[in-house]
Structure P
Amino acid sequence: MFDYTYIYILTSIALVALMTIVRRSSHLEKRKNLFFILAAYTDMLVLLGYVGRDLSEQYKIMALAQGSNLLIYLCAPLTMFMLMLASTKKTDKLLCFCGVLEAISIVIAVSSPFTHLFFTISDDVVYSRGPLYLYNEILGILFVIVWAWYSYNEFRYIEFIDKVYLSEVFIFQLAAIILQGLNSTYKVIYIGGAFDLALYYAFIIEVYGKYDKMTGLRNRLYYNNVINGIKPAEKYSVILFDSNGLKNINDTYGHETGDKFICTIASAIASAVGKKGSSYRVGGDEFVSIIRSDDSEMLERIIADVRKNLEACSEKLEFECTVSSGVAVHVSGEDFAETFNRADMKMYEDKDNYYARTGKEKRQ
């Protein structure tokens, strides 16, 4: 019936499948999950708007033309607004500002069947853009940029290559909006939204498969993949870190404070290691850093920097932030497990020294 029939069908199937997957997903928090699904629903409404526009022009139904175009102009920027909400945990001034702009867009869209500000329908039921069409276009571009800002801020800990992949999501959506703005017959805005939703969700799965949600360090699964690829002849060192007194902090201040303690340690390790190696959270309060060097002075400096960073944090908190550590330089021909075990033994020696020095009991 239409030139775009197959595209309409495939896009709707893709959106329904995506919504089904996200509803059953554990990768997103409840709030993020809600806004992500709402973004998929609004994009589906944009698709229905384009179907309605085609039907109205073919069968010359004025009411359908007005309603379909109203749906498109209401929901196109709303899709990006929902994704923006899904990418941030708190309401700030920027989000409020975008909310005001979205409210203005809704008012203009709702009034457009009478004022023709966003669109106008001729007597022969043919759609054309109104004088304020560019407001909707610019709003979509702004929302994508803000969505990108919130996403980069949330996933600031990811590697450069992952940031490049994330950039592709926003570039694709910006291209779709601009292309739609250049020619209304392209009808790519809903396709861009559906494709971007799928890309963004795939990115989230990839990130949470590689990084620890709470600390931002690489997780145990990624760690296992890395150590399986290490060759016996490679030059590297292993540093183990284990928190001191986490149980006491959990019992005294609560598990939320205990989680902050773990995040503080992770941040101190990441800052000290920097680009000299990679760090992983392999257990509740257990961390491993793999340093691509056998420089003993560098290794001792990293450990000293971790302790220094934690001392600075302890001054701002109600409790002491300390870790026990152990380091081992890989010996040629030795497998990773042997190097790890030597570092592990030294870490437990350091922990025994800590409890002997402070007089605290290990179980506390």
Structure Q
Amino acid sequence: MRKSLIEISRPETKSFSGYAELADHLKAVNDSSEWTIVRSEETSFNGESGANTFEAMGGDEFSCVTVSFDEGGTQVPLRYTALTSILNRCEISGDGIEKLFLSDKEYFAKHLNRYLSLKDNAKQQMLALVQDGKLSALHSKAYTSISQVDVFDLVEDYLQDFDNVEFLTAEWSWEQTQAVYEIRDNDLLSVYRKLLKKHFPGKKDCAVRMRAISSDVAEAAVRFNTFLLIGSLSLPFNGSISVKHMDKVTIETVQEKMKGVFSSFEASCRSLAGLADIPIRHKKNAMIMIFTDLHIPQRYAAEICERYDNTLTNALDIYTSLAEVLVVMKGKVSAFTLFSYEEALARVITYPRNRWSSFDNPGVVAWGAAFKALSKIA
């Protein structure tokens, strides 16, 4: 996964220890948000290299580019969250446009205007999201908004059906909102305690947690995922539930999807336990191969791999060791990016035995050589 333009800017974040405070903040954000249908032929970008056009508004590198949605209209500064959706609307991809943004804002803006001018009638209409005076996203007309207030109210109501649930923490940014809950329901915990007793000797307890993520700028309106906490180690599970901002999705759609969040818990647990039956002879080499396969950056993964040698172990031990990279990356990448890596890592649980065997290479496996080895496997 390549570093994106979003990661150039450090997003403003707020943390909450109680749901009431989070709900109040989301309502305030909702009040400052305006969704407007605009046309590409009336949309114009303007760039000023080296200038911080809207410094008084907390302007950053992105505020050097502004947009107006009608001829001679008000110039609206860009928020860091807008870049990905803008490039999607202009149908631009690749490293070149990112380098252009960093080096010449004026030419970057002209480049966007040229691409917008090529839009056919079917793609002329777009959905602009302006929040607190800045453009947060420029979506396709098919994008359907869902109130984050409604999403998290729904989560709170749904979790009341479990025996013992605690709201732990939440973090908000213009990019996304995520809330973490601990589930102490005895039926769920009994499954994981059996796993703990058999495969993690010396560990006295575990915690089952669920994360709910909602965004007004990403493709997914809502994501739910579960993970197991053993000590300080977080083990993400495969099978995240996602609802996209498409096809006139409603809060009722989210409610229906939520019913599947915990149905895969026991299956995930069996899959995780099954990894203990897959022998791995070369631990460090296998870890390098898997990190490469998942496109997790070497600058984070290498630190983890250097802790281990090519000893005889099993796939479960490999997975728990791989998960240590999430601790290393925390605070160094955006919450959105970290969640993407968690989802990628969780897929390892479902790798078949022959896939694990393909990572178990003897000798010296260097990071560059791992790419070549994986291309032969594919």
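All of the numbers you see were taken from the coordinates with simple rules; none came from a lab. Predicted, not measured: the structure shown is a model, and the values here were computed from it. Cβ atoms are built from the backbone, for glycine too; each structure is taken alone.
P, Q: which one has helix-only ellipticity at 222 nm (-39500 (n - 2.57) for each DSSP H run of 4 or more, over all residues; to 500), as calculated, at -23000?
Only one of P, Q returns -23000 for helix-only ellipticity at 222 nm (-39500 (n - 2.57) for each DSSP H run of 4 or more, over all residues; to 500), namely P.
For the read-out distance in nm of label points 7 Å out along Cα→Cβ at positions 152 and 184, a value of 2.3 was computed from one structure; give its label from P, Q. Intermediate results must be reported in sequence, preceding the final value.
Details: P: 3.4; Q: 2.3.
The value was obtained from structure Q.
Assuming 50 is percent of Cα pairs over 31 Å apart as calculated from a single structure, say which of P, Q it is.
P
Using distance in nm of label points 7 Å out along Cα→Cβ at positions 168 and 352 as the calculated read-out, with 3.5 as its value, let me know the right label among P, Q. Present the calculation step by step, with values, prior to reporting the outcome.
Numbers: P: 5.2; Q: 3.5.
Working through the options, I get structure Q.
Matching task: 18.1 is the computed value of Kirkwood radius over Cα pairs in Å, for residues 136-303 alone. Pick the structure from P, Q.
Working: P: 18.7; Q: 18.1.
The read-out comes from structure Q.
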